[in-house]
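Just so you know, all these numbers are worked out from the coordinates, no wet-lab data involved. Computed from a predicted model, the values in this text were never measured in an experiment. Cβ atoms are built from the backbone, for glycine too; each structure is taken alone.
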Structure 1
Amino acid sequence: MEKYIHVDRCDSTQDLLKEQLTQDSSCDYTVSCDFQTHGRGRGENIWEDSAGTICFSMTILPHLIPSFTALELSVLICRFFETKRISLKLKWPNDILTQKEKKCGGVLIQSHQGRWIAGIGINLFFNDPIYGGVFTHSFKFKKEEWAKDLSHFIRNHRYLSQDKLTQDWLLLCAHLQKEVVITEGDKQTRGYFQGLGEFGEALLSTPQGVESLFNGTLRQI
């Protein structure tokens with residue numbers, strides 16, 4: 001059983017979903033809003049809301065290899081927009097990019113009371129020098145309907161094959177075989193992005209050999 005909840009305004013759809021799970025954890029939820037005031041990204045990052053942004057959170061089963069869950073959902077979001085004749089790209093570990101490689105979305109995975117929660121933010125359109133939108137023009141739309149359609153697509157198109165998921169992710173990767181820097185804390189690792197390891201980690205070819213990085217922020221050089 002799935003419950004769909006949409007509100008006009010909330011601090012965070014992730015927090016609202018956690019409240020629902022505290023009351024009843026027996027079913028699946030998708031929670032969306034028209035405006036989110038304190039959206040969160042990875043680490044200490046925030047997710048800025050706007051008129052062209054859809055923000056929602058959903059309970060989700062982890063992937064067969066749990067550390068691939070955010071990677072899987074990122075691929076599924078790209079596949080959803082392919083049905084709209086829009087091609088997007090991916091940046092490790094969980095960023096969604098426009099064809100001009102501006103960030104237009106992201107996925108954040110958390111756990112709460114034994115359940116997995118995916119927080120998803122997508123700029124359908126966004127006018128900013130740094131960030132981009134899926135579409136190049138603005139239009140009228142209902143955030144509730146888009147969030148519901150996208151969450152429904154994700155639930156019904158999960159990957160059963162690890163090899164197929166990795167193959168599709170690499171096809172969408174914006175930086176495969178390109179020189180990048182991955183920063184984690186005070187450590188920076190520079191090399192050529194070779195793909196994904198068995199747990200979804202980034203594989204970088206460096207002068208010292210191939211290094212595996214499980215966390216960090218990637219920047220293409």
Structure 2
Amino acid sequence: MKALWKDIKAIYQNDPACVGIEFLLYPSLHAMMIHRLIARPLYYCRLRFLARFFSQMNRFLTGIEIHPAAKIEGGLFIDHGMGVVIGETSEIGLNCVMFHGVTLGGTGKQEGKRHPVIGKNVLLGTHATLLGPIYVGDNAKIGARTVIINRDVPANSNIVGTPGKIVRQNGKKKHVPKSLPLSKYRKDEKNTELKLTHSTKRSKRRKFH
């Protein structure tokens with residue numbers, strides 16, 4: 001309930017059009033109520049089918065698809081909402097703003113952590129697409145239609161483009177946009193691929209000899 005109260009406050013803080021009790025009409029609030037009070041509790045009671053059922057009802061009613069296992073802290077405001085997708089292992093910090101069409105998705109069928117972790121006070125612009133187990137630092141701003149795949153986003157940075165690049169960091173503009181660092185997950189994956197390649201080459205050499 002504390003998280004929901006923060007969600008309500010976030011509506012007033014981020015949308016000057018909200019007056020009086022109009023917060024009751026926002027799909028962002030409807031989606032978070034269903035997620036926080038019904039779908040997520042059912043999921044952790046191992047009633048997975050019912051949890052997914054209410055998650056799909058949430059999508060039907062609000063246009064916002066949130067997997068019941070997604071971890072979302074208070075103060076999330078999803079403006080307009082339509083077309084938002086939040087994957088199973090996604091994590092969203094305090095006081096984030098998300099516009100319609102945002103996707104927090106995975107890049108494949110790997111098990112374990114597959115979706116982004118979003119820090120505090122992050123803004124995700126319209127139709128921004130973030131894929132993979134990446135980390136978005138606190139106070140970051142992701143521009144509309146930006147695409148980020150297997151790249152981490154530093155704190156206090158502004159990201160735009162496809163693929164996303166840093167155009168401002170710690171209040172300083174980048175005259176030449178800077179590429180995002182490879183995510184820890186992708187680095188580990190590359191190291192594993194290199195080890196497998198080396199071991200394959202060694203085994204081939206032994207066979208040859």
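As an exercise: mean count of other Cβ atoms within 10 Å over residues 56-63, calculated from one structure in 1, 2, equals 15.6. Which structure is it? Source structure for this number: 2. A value of 1.00 for FRET efficiency 1/(1 + (r/R0)^6) of positions 64 and 128 (r between Cβ atoms, R0 = 35 Å, to 0.05), calculated from one of 1, 2, originates in structure 2. Compute distance in nm of label points 7 Å out along Cα→Cβ at positions 112 and 152 for each of 1, 2 and report the one that scores greatest. By distance in nm of label points 7 Å out along Cα→Cβ at positions 112 and 152, the leading structure of 1, 2 is 1. When Cα extents along the principal axes in Å is calculated, the result is 52, 39, 34; to which of the structures 1, 2 does this value belong? Label of the originating structure: 1. Across the set 1, 2, relative contact order in percent (Cα under 8 Å, 6 or more apart) reaches its highest value in structure 1. Source structure of the calculated read-out (helix-only ellipticity at 222 nm (-39500 (n - 2.57) for each DSSP H run of 4 or more, over all residues; to 500), -10000) within 1, 2: 2.
When mean count of other Cβ atoms within 10 Å over residues 120-127 is calculated for each of structures 1, 2, structure 1 comes out greatest. Identify the structure, out of 1, 2, from whose coordinates volume of the Cα convex hull per residue in Å³, for residues 72-167 alone was calculated to give 121. The read-out was computed on structure 1.
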